[in-house]
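Following are the structures in question.
All of the numbers you see were taken from the coordinates with simple rules; none came from a lab. All values derive from a computational prediction rather than experimental measurement. Cβ atoms are built from the backbone, for glycine too; each structure is taken alone.
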Structure P
Amino acid sequence: MPLNIDIQQILLHMLNFAVLFCALYFILYKPVKKFMDKRNDYYDELEKKSSEKLEEAEKLKEEYEEKLTEFRNQEEELNAKTVAEARAKAEKIIGGAQAQAADIIAKSKARAAKEKNNMMKAANKEIKALAEEAAQKLIADGEDAYETFLNAFGSDSGEN
């Protein structure tokens, strides 16, 4: 052995390396590989669940949007119906109020005409009474005036 190489030493080192490799393979590599596979499976499962939940969420979102549009349509229909009913009721109330107003105006005009006639009758009676009183005063004053005139001219003509 020229370089001081011993084949037995090389074989022992190779055997030692093989034992070390096998021991490390069974002690470290297999458990680490098993752990890594479980971890990959776990994350794959999480990804699968999250994608399923995402799809479910998208479906729910679509359903929600459909229901929302449906509710908005129903709301618009209900609002239109309510507005139409309110307008109809308002027109009915306005019509009734106008009819009542016309009735009140007609009654007021009739009452005013009646009061006017009553006032005219009362005024005519009063005018008639005043005219009679004035005529009586004129007659009475006329007789007094006539007597005064006769007395004035009679006493004047007798004195001249």
Structure Q
Amino acid sequence: MNEETSVPFPEFWNWIQALPLSEHIGFTWWFPFLESLHVLAVGLVVGSILMVDLRLLGKTALSIPASRMTREMIRWTWGAFVLAAITGLGLFMTRAAAYIENPAFQIKLVLLMLAGCNMAWFQFRTLRHVDQWDTASPPPQAARIAGGASLLLWIGVIFAGRWVGHII
């Protein structure tokens, strides 16, 4: 670690942002283009997750089985997430050394990891027994907790993401 920074491998982050692609994105119309795509992709990610979470919380779409809602929304969620990750990486590359030290960016990454863990827990534990509660109203406590945690985590991701550009 460098004494000037608390972030490991500062040379690596400086190298990333000095790449020709990073500089091209940062100094051309590509940055606002990627940023716009990133916002749209995040909207699709959170919108599709919101639909499932509200179903899990027993607040809406109770006539639709939870398994069907999850199955139909997952392709939208993953497609949009891939686009958000690619565009986010493009944005990150332009100022990697600054972003990696940004507390809002660090919080965003932690919240994304927690959201991923929550989703994995739901997919591999709670949803595994969906045949027992697929049309139940309200859904079981484990499903409601997963839906509520998901909503809170994604709200946090959005807030932290918005703060990233204002803390640098």
Checklist entry - If P(r) over Cα pairs in 10 Å bins from 0, in percent comes out at 7, 8, 8, 8, 7, 7, 6, 6, 6, 5, 5, 4, 4, 4, 3, 3, 3, 2, 2, 1, 1, 0 when worked out from the coordinates, which of P, Q was used? => result P
Item to check | Source structure (of P, Q) for FRET efficiency 1/(1 + (r/R0)^6) of positions 12 and 84 (r between Cβ atoms, R0 = 35 Å, to 0.05), computed value 0.90 | outcome: Q
Next on the checklist: Of the structures labelled P, Q, one was used to calculate P(r) over Cα pairs in 10 Å bins from 0, in percent, for residues 92-131 alone, giving 28, 31, 22, 15, 4. Name it.
Outcome noted: Q
Checklist entry - P, Q: which one has helix-only ellipticity at 222 nm (-39500 (n - 2.57) for each DSSP H run of 4 or more, over all residues; to 500), as calculated, at -35500? => result P
Checklist entry - Computing Rg and Dmax of the Cα atoms in Å, for residues 108-147 alone gives 11.5, 35 for which of P, Q? => result Q
Next on the checklist: As an exercise: mean count of other Cβ atoms within 10 Å over residues 36-43, calculated from one structure in P, Q, equals 16.1. Which structure is it?
Outcome noted: Q
Item to check | Among P, Q, which structure scores highest (criterion: mean count of other Cβ atoms within 10 Å over residues 20-27) | outcome: Q
